[in-house]
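Enquirer: Input: structures, listed below.
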Structure P
Amino acid sequence: WPLGPNGKLDRRRLPDPEPAAPEAGRVPPATPVESELCAIWAQVLGVPAVGATDNFFDLGGHSLLATQLLARVRARYGVELPLGRLFAAPTVRATAEALAAAGRRPASAPALRRIDRSAYRVPAPSIAE
């Protein structure tokens, strides 16, 4: 690495980054669901295009983006996929297969129930003057 006179990295003398992998090697989506997922992945990752077998993490994905991705998948398809599923098989094709296996059943959220808070109320202390 090129160093400056003070021994620190001289960023201006670094070589230009290598060009991104050619899109010729990108596997196109095979189904409409894969096409939609490719578009969602590209939006979340901020990349121009995603192939069906591209690895989420190789494209710059990380755990926070993974949660955003799965939230968009849940909103679009109504299926709650576990985060570990994306870590185990981080491709569009694997995500599409997981959606098919889940049968696109609506995601079910537990019903909220009202809590009686009257038992927790504490009277305010009086201020003696």
Structure Q
Amino acid sequence: MSEQPSHSDTADQRLANFDWNASALGTIEMWPARILGQAELVIGSRQPMYIALRQDLRFIYNDAYRSILGNRHPGAFGAPMREVFSDIWTELDELFADVLSGTPRVVESTRISTPWKIGRVCWLRSSSTPYRS
């Protein structure tokens, strides 16, 4: 069973209250409407979803994604994905390198370590699409 967020810790509140000015993204008021709309779409979904923004892959995820992150939440929100997943980045690097170079990726089934879940592994099925401005 997934943990329900408290009313003071929802993804939309984290998005609004995060100090984006300290990141390369700048203040949320300066984000292009298209990027903000995509972030809001992710946050509003009941399906576990995230969006990774800019070259440093700033990690914005919805409440459903919290169960995947385990104890990495809430510190993962807004952080660069390379930092959040530094212990398994070698498993993720190729996927994100392709997406950052403009190539969409579909992963039908791949094994990913999840040491934050007490050494468990999971099988990932995902689709990653680069942002096109």
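Enquirer: Rank structures P, Q by FRET efficiency 1/(1 + (r/R0)^6) of positions 9 and 57 (r between Cβ atoms, R0 = 25 Å, to 0.05) and report only the one at the top, that is, the highest.
Expert: Of structures P, Q, the maximum of FRET efficiency 1/(1 + (r/R0)^6) of positions 9 and 57 (r between Cβ atoms, R0 = 25 Å, to 0.05) occurs in Q.
Enquirer: Out of P, Q, choose the structure whose coordinates give relative contact order in percent (Cα under 8 Å, 6 or more apart) equal to 16 when calculated.
Expert: Structure of origin is Q.
Enquirer: Work out which structure the value -11000 belongs to, where helix-only ellipticity at 222 nm (-39500 (n - 2.57) for each DSSP H run of 4 or more, over all residues; to 500) was derived from one of P, Q.
Expert: Corresponding structure: P.
Enquirer: A further question follows. Looking at structures P, Q, which one was FRET efficiency 1/(1 + (r/R0)^6) of positions 33 and 121 (r between Cβ atoms, R0 = 41 Å, to 0.05) calculated from, given that it came out as 0.55?
Expert: Answer by label: Q.
Enquirer: So Rg/Rh (Cα atoms, Kirkwood Rh), computed for just one structure, reads 0.94; which one of P, Q is that?
Expert: Here the read-out was taken from Q.
Each reported figure results from applying straightforward, stated rules to the coordinates on display, with no laboratory input. No experiment lies behind these values; they were computed from the predicted model shown. Cβ atoms are built from the backbone, for glycine too; each structure is taken alone.
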